[in-house]
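Enquirer: Multiple structures are listed underneath, in structure tokens.
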Structure I
Amino acid sequence: MMNSQSIIKRPNGGLWQATASLLFLLATMSPVQGQESTVYAVVTATKLFVVGAANPSTGLFFQHPSEDSVWHHSGPNNYRAFGFAQGARSKGRVLYVAAGNGVHKSTDAGAHWKNTTGWGITEVLSVCPDSEDSNIVYCATPYGVMKSADGCHSWMPVNKGLNALFTCSVIVDRSDHNTVYCATEDGAYVSNDGAATWRRLGLSVSNTRVISQHPVRPEILAVGTENDGIYISTNGGRWWTKSEAGVDHQTFYAIVFDPTNPDVMYAGGYVTGVYKSTDGGKSWKRMNNGLSVLNIHSLAVDPRNSRRVYAGAYWGGVFRSDDAGGSWHWVGLPDSQVWSIVIQPN
């Protein structure tokens, strides 16, 4: 049996090696795992680092829920990773990682990876492929939004209209792929022309950290901020309401909707633990039973089983709830700074 954080070594070069790597992955999966979602966790750093010693890997990890605390590593070792995305309609073959040294891309389900940006683009905090055009990919950086229109062969800045460039996250609208949203230090912005130009949304606060969109009703948006809590818009960002009932904190890095019941939302941030709303963000309740670390930077709901929720902690690894946030237990990546968690149904 593989140990926690076991590393899958990828053979190099050629179609045969890529096929062999894929066959190895399939061979190590049980029939149950083949029917499960795949959970991806992005690790930025680990407290277990020791100068001059062999150190635990950072970067991209993945597992199936039945593996509990066992995680497998994919791609380069020991680099600062911040975000993950899967190419739309790629059936899991096209993967992206946002990292300190650029945007990494795999076209063979993680068997091989390539840094697509070189050293010209660094500190990439999130990556988001277009939902319809597989050649278009966006990424968020401290110096604005970058866009590739040719499958990540080249990148260009697309910042016209942004008053401040530091951008934490970028997402593509679920209903119109020409509409793009980003969260910046100056607030939340929208583009209706594929990021050619931007305009500020009607939110009056700055230092936005994350922007999320309702999975069914695209006009509903949620924003988490550094100093001003959570805001909800029900009209595409023209008007916003601060979501205050039950909220005792102001710094939020993660907001997610339950994909099967979008009235259920989860939020987390600096020493917040996990907040849960069952009324679309009108009111919240803290759900921290079993959480030993309350600095939460990432949250994800399993689309195959919405009672299964994951929380990525600062220096605490990954926690999982199997009862929709009622209780939590630790499921691996010890002492890791887990920046992002994404769950994809197989």
Structure II
Amino acid sequence: MTNNTTHQKFLVVTPGWIGDTVMAQSFLKILKHRFPDATIDALAPSWCADVVSYMPEISNVIVSTFKHGELKLKERIKLGKQLRKSQYDRAYILPNSFKSAITPFIAGIPKRIGWRGEMRYGVLNDIRILDKEAIPLMVDRYKALAQDKNNEIIQGEFFPKLFVAEEKIKETFAKLNMSYPEKKILAFCPGAEFGDAKRWPSKYFAEVAMTCHAKNWEVWLFGGPKDVPIAKEIQEASGHCCVDLTGRTSLSDAINLLSLADNVLTNDTGLMHIAAALDKPMTVVYGSSSPGFTPPLSDKAKIEMVDIECSPCFKRECPLGHFKCMNTLYPEKILQSLQTS
């Protein structure tokens, strides 16, 4: 139900992972649908703040400097006191941790909404009890928080959609001393923060790269500093036919450049969710994880995985040592899915 009667201010505490933050835009879209005149600010960790800045639903991004797992109680209390002057009407706390709810509580925000999580009675005053079987998808769990308690989820896709200004693209090209490509671009996102069990083999990426490069495509490798060794393996196996951007770009730069891709091949990773939110044709390979929990939110995404009894195991490393879920997902199958001819 849409509420236009008063101008309200909301604070949204965003998730601590890039992919989850992208999926949370579906929550923001529903919130804006219900309260079109509301001002929505985001409290986001530094590594996710760039993503949030591309979401038109957000008016202001407040950057949190806390790292994963850090309590830093005094700092959270200090931030909460600083936010009191903003006089927010509601806070939506998307992470399930106790520490993520401390700052809105100290800020004195009258209504503080979130899933029950860990020891959150008191710091939240609108606590929702999650039925994981009834709401298996992470994105739907976020969307449910945008409703009033016990209401059915508003129907509709509400897919995330990041908007990239042309000026930002130009700034990134100038920063990286790159020129606009004259060929079609195939983007690779070969890393995965969670662990090796979510990574398609480098030699397979290399085979796809060589095949597409021979068809006059440019192949761009995306990823952070941790993905540099993987990119090096792909480059060496493919005869250095790729443009290696790993470790060279900020997250904002990566978003700007991914917006130019004509197709994307990616593991189940944060950049996969970004590519989906940029509405890119894409093929996503799944191994230890499952599209039944965190799928790409796009009707242009193709899922590729093999049906074996031990997958998905949700482990960081293959517990059986054979890694069949990825090793038997051969490049020929992926090339058919990409349709880069």
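Enquirer: For structures I, II, which has the highest computed value of FRET efficiency 1/(1 + (r/R0)^6) of positions 64 and 88 (r between Cβ atoms, R0 = 25 Å, to 0.05)?
Expert: Greatest value across I, II: structure II.
Enquirer: From which structure (I, II) was mean count of other Cβ atoms within 10 Å over residues 56-63 calculated, if the value obtained is 23.8?
Expert: I
Enquirer: Consider the structures I, II: one of them gives 53, 46, 40 for Cα extents along the principal axes in Å as calculated from the coordinates. Say which.
Expert: I
Enquirer: The value 0.85 for FRET efficiency 1/(1 + (r/R0)^6) of positions 96 and 288 (r between Cβ atoms, R0 = 30 Å, to 0.05) was derived from one model only; which of I, II is it?
Expert: Computing FRET efficiency 1/(1 + (r/R0)^6) of positions 96 and 288 (r between Cβ atoms, R0 = 30 Å, to 0.05) on every structure in I, II gives 0.85 only for II.
Enquirer: Another question, then. With helix-only ellipticity at 222 nm (-39500 (n - 2.57) for each DSSP H run of 4 or more, over all residues; to 500) derived from the coordinates and found to be -9000, which of I, II does the value describe?
Expert: II
Any read-out appearing in this document is the output of simple, stated calculations on the displayed coordinates, not a laboratory observation. Bear in mind the structure is a predicted one, so any value in this text is a computation, not a measurement. Cβ atoms are built from the backbone, for glycine too; each structure is taken alone.
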